[in-house]
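Before anything else, here is the set of structures, which you'll find just below.
Since every read-out is calculated from the coordinates, none of them should be taken as a lab result. All values reported here derive from a predicted model rather than from experimental measurement. Cβ atoms are built from the backbone, for glycine too; each structure is taken alone.
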Structure P
Amino acid sequence: MRTPPRLEDLAPWLRIRVNALAVSHRAANPGTALCLIWGHRSQTEQQAAHKAGRSKINGKTKFSLHNFKPSLAADLWVYTEAADDTFYENRPPKDLGLELQLLQKGSLKRWYIPMGHLAEMEGLEAGALWRTFRDGPHVQVPKRQRIVMLQRALVRNHYELGAIDGILGAKTKKAIEGAKVESGIKARAGGPMPVHPDLWEWLHVDGPGRVS
């Protein structure tokens, strides 16, 4: 079963900026609406996507930022012919008559690259602006901010690491090891975060500090 795309599953830092992006996008493009089509994606869903050839990330030894909960990435579709400024979680009802701008010729240049520039203005990293692979709908938390968020989660769970500076230094690594021991989650990180998705979720839900 597919994880429903919900704003509440995004990390708060990301959720605030996605909402701000929806507002700035509507202001720049009257008659459009954004739709959250992917927020959190489970490791099982990632593995299924990899098996089906839809992703190079296997969800076992390598992870997407979508695999972390709260999610560190969001995929946003652009709809046109929108009558109001609603931000949609999942596909809007067909009877609204909205037009999805996604795979049409020229849609990347017309819609997603401009959305990427607006996303950058909100502090996000935008897949539409990547040079080697343009993932138009994708926005994510930038690397340094991801480390800041991890450091804050560790501190709120009573692990000492010194300054919260967005740098993966020795003290932060030691705090991560302490969390791994206490949680019993020994799975190795793989991909864009120095912790496994299970440990990330433990720090935010089940850890000793009960981080919300």
Structure Q
Amino acid sequence: MSDTRNQMTHDVLARMAGHGDIRHFEKGEILFEEHDAPDGVYILLEGELKVYVDGRQGREVVYATLKPIELFGEMLLDGGARSASVKALTRARCAVVPADALRALVRSEPDFAEHTILGLIARLRTLSQSTRRLATHQVRERVFALLDDAAVDEGNVRAIARPLTQQEIANRVGASREMVNHVLRDLRTAGHIMRDDGDRLLILKPLPAAR
């Protein structure tokens, strides 16, 4: 999507947010849960959220992390219940807009309609990739892929801006915390990763290739 199209979508979301109720959420607070009846479509204005479902033995399976400005909960268009839960990873602020406003925008704003469709496709692709990794990759490769996806270039290293706990990594790759601890320990010993003073994970050199 071009910069112009991105700006147009940003403007549409900003106008849409103006028709919603502003809600504030504390870190760890659940915005809504899987199977809840939808109360509107959400626009994340500040903070970071995770989208997840509860798996077996109490484990979470994390589908995505959301950052400003992102629209979520738009699957209410089909009238069904929530398909996943959303929790605040940090303090967050959202605009909650009634479903009718979303339907009106989809009909009247072609760029917004395209943005909504492409957003749903992107999430489906991410889910498909995650499912493929769970089915075909070992835990080590899934951890490597998660770290690579989350890291951004920062000088001579790559950094994961928000601290990731071992349990969160385990939830996202479908493994036990003990196994993730073992993988991270091996990476530290081999000099691939370290934590800085802010507890961020730094990738010092390329992670091992998948075997």
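I have -10000 for helix-only ellipticity at 222 nm (-39500 (n - 2.57) for each DSSP H run of 4 or more, over all residues; to 500), calculated from one of the structures P, Q. Which structure is it?
Working: P: -10000; Q: -13000.
Answer by label: P.
One of P, Q was used to calculate log10 I(q)/I(0) by the Debye sum over Cα atoms at q = 0.13, 0.14 Å⁻¹, giving -0.82, -0.94; which? It would help to have the intermediate numbers written out before the result.
Numbers: P: -0.75, -0.86; Q: -0.82, -0.94.
Source structure: Q.
Suppose mean count of other Cβ atoms within 10 Å over residues 121-128 works out to 11.6; of P, Q, which structure was it derived from?
Numbers: P: 19.4; Q: 11.6.
That value comes from structure Q.
Starting from the value 19.4, 55: which structure in P, Q was Rg and Dmax of the Cα atoms in Å, for residues 73-192 alone calculated from? Spell out each step's value before the answer.
Working: P: 19.4, 55; Q: 18.5, 56.
Attributed to the structure labelled P.
To which of P, Q does the computed value 49 (percent of Cα pairs over 18 Å apart, for residues 113-160 alone) belong?
Values: P: 42; Q: 49.
Working through the options, I get structure Q.
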